[in-house]
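Below you'll find the structures, each written out as structure tokens.
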Structure I
Amino acid sequence: MYQYLRLLGIGGIGIIRMSGEKCFDILQKIFVPKKNQNINEIKGYSIKYGNIVENNEIIDEVLVSYFKAPKSYTTENMCEINSHGGNIVVKKILEICLKNGADLAEPGEFTKRAFLNGRIDLLQAESVIDVINAKSEREAKAGVKQLEGELSKKISNIKKEIMDVMVNLEVSIDYPEYDVQEVENIEIINMLNNVEIELKKLEKSFDNGKLIKEGIKTAIIGKPNAGKSSLLNAILNEERAIVTQYEGTTRDTIEEFVNINDIPLKLIDTAGIRKAEDEVEKIGIQKSREIANSADLIIAIFDSSKELDEQDSEILELIKNKKTILILNKTDLEQKINENDERLRAVSSNIIKISALNKTGIEELYNKISDLFELNEINLDNEVVITNLRHKNLISKAIEKVKEAKETINNKMPLDIITIFIKDILEDLGRITGDFVTEDIIDEIFAKFCLGK
């Protein structure tokens, strides 16, 4: 099978990418280089200039990059046709490739081949899509570290420590006449304790990894005209949401991303919470409540130029026991409530005064969010961070197997029973790197990739 990348859209360059045993044979049928050479004479990592032709008619002037097996992204023979970037030209070259024996690639098929051919493990393959989809420099950096194999090395070291003990266990099971189980149990317990410590470090790192990858889901809630949309506009520094003097302007949610300390903040401006008669507004208010319940952070905004009323009290009740920052907006007007109000402090001590209109107090809000989530403590230079939920779940499963293995030892179970649980630990870790993984899981992972990657 031979694969191609088609990038639709107007650009300076379009790329058609091909990989497979016979990709050079297909290329020879459609590419006429200015300086003709036998494919055996062309070095890998080289570029040739020429034309793509069909029936002796020049289709486009191109540059072709050659990558020879095994030194390519897929470890197979590969080439990339760099053409002019217009849709018509790229589509025509793609059609010519298909006519001469190529097949269209499935999403992620190039990276899938790199995995199946052993150039990268499954963990590294998944990091490719993380780098592509990165919303911040930190997320991109975490993806690159995993692509370089940092997490794979960590998992490999843990597996090696287990395997070193497993070798002795297998010998003892095969030769039971040498009764040294008590000594071996101590060795196994020490190994399991070390493995549990390392796995728990990785599991804990997902707290930071989730922030890096998914960001902080932040709901901006308040009653109508408290200044929710004005706050969103002030943070984004653009008129993203409609602001008027009329209540109930926002009837659906508005979502935007901003970066704080290079961590994505997913801001959701919600409909004002109040008793509404309009059916559409009622749906928006119900959605606001649901978002508030699922958010990582709530920014509750109050009009400080007015006394707290029944609607404000309802909002304070809604956000009890949640990670919350209370905003006293409209400090440019005469103040009726302040940060010492006991009704506010009973819900949260994180109270900030701002004027969304004048864009004052926004930096203080950023600093408070950074402190709440300890964003300054996340250091990708000195730690391996789990950002993928699949990896985190498998590590959690492995930790449970470690506990079960220790329990079997404490219950003085025979070595062959203990070995079963230890093998389960290795299997869970192997599912992360792809040593033990089903075809369905592989297909599911690579289906998330873009076409041609």
Structure II
Amino acid sequence: MIVGLACLVVASVLLPSPLAAQTGVPYHVDSLPNGLRVILSEDHSTPVVSVDVWYDVGSRNEQVGRSGFAHLFEHMMFQGSQHVGKGQHFQLVERAGGSVNGTTNEDHTAYYQELPANRLNLGLWLEADRMRSLAITPVNFENQRQAVKEERRLRVDNQPYAPALTEGITLLYDSTTCFGYAHSVIGSMADLDSAKVGDVQAFFDLYYAPNNATLTVVGDFDPVDALQLIRQYFGDLPRGREPPPVSCDYDFAAGAKRRVWEDEHANLPAVIIAYRTPAHQHADTPALSLLGTILGGGESSRLNRALVRQARTALAAGTQSASRLGPGFFAAFAVANQGIGPDTLERQLSAEVRRIIDEGVAAEELSKARNQFRAGNMFGRQTTMQVAERLQHYAHLHDSLEDMRTDLDRYLAVTAEDIRRVAATYLVPANSFTIVVVPKGEAGQ
């Protein structure tokens, strides 16, 4: 059985992918008997290789009272394992001339390293060792719990407008019916304080198993040799339990909501108008993405021209969005100029959104948004790490990696009527949550 699988693996690697010429990214997909999904992409242009592991776990998988665990593990995974001492993962990669890091969002947790091509074995071995035997000790747990709490203070609690953007937008969704997308990735201080080592160990056992992971290797390597290493390092890892599915019930016409948010670090008011949007796989995602560029992406966007440069009522204005496995959001925001109240900002933000619904967008605006997306699509393939992340994106957020072949065409096919239609569908008061940020002590003024 194993011999037969090995033959199939080698054959799949040696056969050219029919998508390679169309996407510009050759790749081959396989899996180990324990469920580990493997994606390989050869690129011999530079003597570099990237090892990128995505675990199918993010804040959406957390339970009430246990928020922040996915992000906590981004830290815990660098605390050592059976054959790697505390902090040595960074040291070993950097001494080899590489770089290493990790990220967490609502849908996945990623760990990656870029290495000289002749040290591929190091990256694979390190990832396998911590998947097999992460050192979840009381000392490591307490150390990283404090590190995460300090990160929250630094990046969220002590930054102007950050609490409203980080915590406020999660209020778009009801925590009783959609907890996975109704709390922040970084988690709450209370949940971090109440967590126990046993809770953390159980989280690791459930989600950090080979059948819940995708290993992507991109760069200058021989595929047969790489697969041999992958089977050697990961092949005997036991398959884990299947994680429970994530449920999320929501309504695009739940009714307008608003909240005044006092911010002790903000000196000027700000307004955020957020809207619920569908999951990434929805057909409206390309149009919503280009709408974000037209309305609030950069110096030439409508919000920047209207509020910052012309009316001069805002110091900054733009859009922010998230496209996810589950429901996402689209937000328009502005920070007030001196002497300007939040009511003025809210009227102007709403007026610019309404103008797109009523009048549509110009051909020049749509062409520019398409060109920006096309450029980003091409520039996003310049390094092995960028290609690895792109492959992971399509492996996790799409039904098939083959979508990589046609996704650019979907965005370039967006019409002005599509832009107008999605604005009229999602960017409406009944689907909105308005956050008025005011300096502390000015809520009633």
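Only the coordinates and a few stated rules stand behind these numbers; no lab work does. Treat the numbers as computed from the prediction; the structure is a model and nothing was measured. Cβ atoms are built from the backbone, for glycine too; each structure is taken alone.
Match the computed value 0.70 of FRET efficiency 1/(1 + (r/R0)^6) of positions 222 and 374 (r between Cβ atoms, R0 = 30 Å, to 0.05) to one of the structures I, II, and report its label. Working through the options, I get structure I.
If FRET efficiency 1/(1 + (r/R0)^6) of positions 190 and 326 (r between Cβ atoms, R0 = 30 Å, to 0.05) comes out at 0.80 when worked out from the coordinates, which of I, II was used? Spell out each step's value before the answer.
Numbers: I: 0.05; II: 0.80.
Source structure for this number: II.
One of I, II was used to compute Cα Rg over 2.2 N^0.38 Å, and the result was 1.31. Which label is that? Value 1.31 for Cα Rg over 2.2 N^0.38 Å corresponds to I out of I, II.
Tell me which structure, out of I, II, gives -15000 once helix-only ellipticity at 222 nm (-39500 (n - 2.57) for each DSSP H run of 4 or more, over all residues; to 500) is calculated.
Working: I: -15000; II: -12000.
Source structure: I.
Source structure of the calculated read-out (distance in nm of label points 7 Å out along Cα→Cβ at positions 286 and 366, 3.9) within I, II: I.
Please state which of the structures I, II yields 2.5 when distance in nm of label points 7 Å out along Cα→Cβ at positions 62 and 342 is computed from it. Don't skip to the answer; put the middle values down first.
Values: I: 7.8; II: 2.5.
Checking each candidate, the match is II.
Structures compared: I, II; top value of relative contact order in percent (Cα under 8 Å, 6 or more apart), i.e. the largest, recorded for II. Kindly point out which one of I, II the value -0.34, -0.99, -1.28 was derived from, the read-out being log10 I(q)/I(0) by the Debye sum over Cα atoms at q = 0.12, 0.21, 0.26 Å⁻¹, for residues 78-149 alone. Answer by label: II.
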